[in-house]
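Novice: Okay, got some structures for you below.
Please treat every number below as a calculation from the coordinates, not as lab data. Keep in mind it's a predicted model, so treat the numbers as computed, not measured. Cβ atoms are built from the backbone, for glycine too; each structure is taken alone.
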Structure I
Amino acid sequence: MMGVDPFVLWVHKDSGITTFEDFVAKVREMDGEYVMGGTGTGQEDSIVIAYLASAYDLKIKYIPYDGGGAVAKDLAGQQVMATVNNPSEAKGFYEAGDVVPLLSFSDERMDAYPDVPTLKEKGHDFSYYNQRAVVGAPGMSAEAAAYYRETFGKVYDSEKWQGYLVSESMSPLVMDEAETRAYWAVQVQNHRTLLSELNN
């Protein structure tokens, strides 16, 4: 496990929305006409958006894209009204001042956005991350597994990777293979529960 990439709710700087509460009020006011972009139904961002819609009784129009970069680009170009993107996908547009973060779906406030609250702070015990992990093929030999563990362990410990974690606002999550398997087991169960609740 090389790190986890949290999701953030973004709006355009000219939206007139400056807080998460403003966002919720605007979506409710538009009653199904508020447009968000994402990478497709069933993808991570759509799960986050569906959770928000369920938790806050929101009606959102969702437009699927081929990738997170295209989603961020169209928010900057005001083709959609909001997105749920990883910070690295929105980084250039944020640095240019085009997009504004409103809420993070991390367990704690992010160092890159210390003034941006988490959904947990809003009273919902929910966080969501992309996992950035190195996964071996089934049946890999013990020797091959050891080689890759050592190789990617060196990458993880390198100054360059540690700098990348910081520059791309990713969270470190050091785990060996046993811990990663246990983590995935929990995530699978969480997703089963979440998707079941969202489909009700």
Structure II
Amino acid sequence: MHASTHYTRTAKSLHWLMALVIFGLLGLGFYMSDLPLSPQKLKLYSWHKWAGVTVFLLTFVRLAWRATHPAPLMPQQMSKLQQVAAHVGHVGLYLLMLAIPLSGWLMSSAKGFQTVWFGVLPIPDLLPKNKELGDLLLQLHEGLNLLLIALLLVHIAAALKHHFIDKDDVLTRMLPAHADRSMDASSSEQST
């Protein structure tokens, strides 16, 4: 496998799809938590849980893709400390993309509300009903989401720093419209 300077189309698609779903989940989570109990609130909670399960599953797809399609090398001018920070930040994002939906699933189980993915596929409860544990898991779920927001802000700020201050390709190589010239060249060579 050749060393690419950009992410594959699949990696980019997964990145931006998950970004869209995660930002939607965060907004919906903040919005619905203050609503009074109503059929509308219950419907929003269902949508929130469906999207959370989807993020959980897509994270495994993304990890499998990443394992078989390594990320492009970091720019040569990046210091070792920045490279380590980038790696730690990405690992943290992946862990949170697994831990947050899992904490929500556990919380729903403990609160006695089974998740039925897209209203069709019942997902088994992981815990018996336990109000006190459900309340603790709610606090954990909220805390992990605040940590995710902080890490996302750092992730976005770092991408913008790379683009506007360092003037390297760290941001552009993940943009959907930016094609990987080495991949396009190798594809056209194979087709001729």
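Novice: A value of 0.5 was derived for distance in nm of label points 7 Å out along Cα→Cβ at positions 76 and 92; which structure in I, II was it taken from?
Specialist: I
Novice: Tell me which structure, out of I, II, gives 1.05 once Rg/Rh (Cα atoms, Kirkwood Rh) is calculated.
Specialist: Value 1.05 for Rg/Rh (Cα atoms, Kirkwood Rh) corresponds to II out of I, II.
Novice: Have a look at I, II and say which one yields -14000 for helix-only ellipticity at 222 nm (-39500 (n - 2.57) for each DSSP H run of 4 or more, over all residues; to 500), as calculated.
Specialist: Computed on structure I.
Novice: Output the label of whichever structure in I, II has the greatest value of distance in nm of label points 7 Å out along Cα→Cβ at positions 4 and 132.
Specialist: Once distance in nm of label points 7 Å out along Cα→Cβ at positions 4 and 132 is tallied for I, II, the winner is II.
Novice: Also: From which structure (I, II) was relative contact order in percent (Cα under 8 Å, 6 or more apart) calculated, if the value obtained is 27?
Specialist: II
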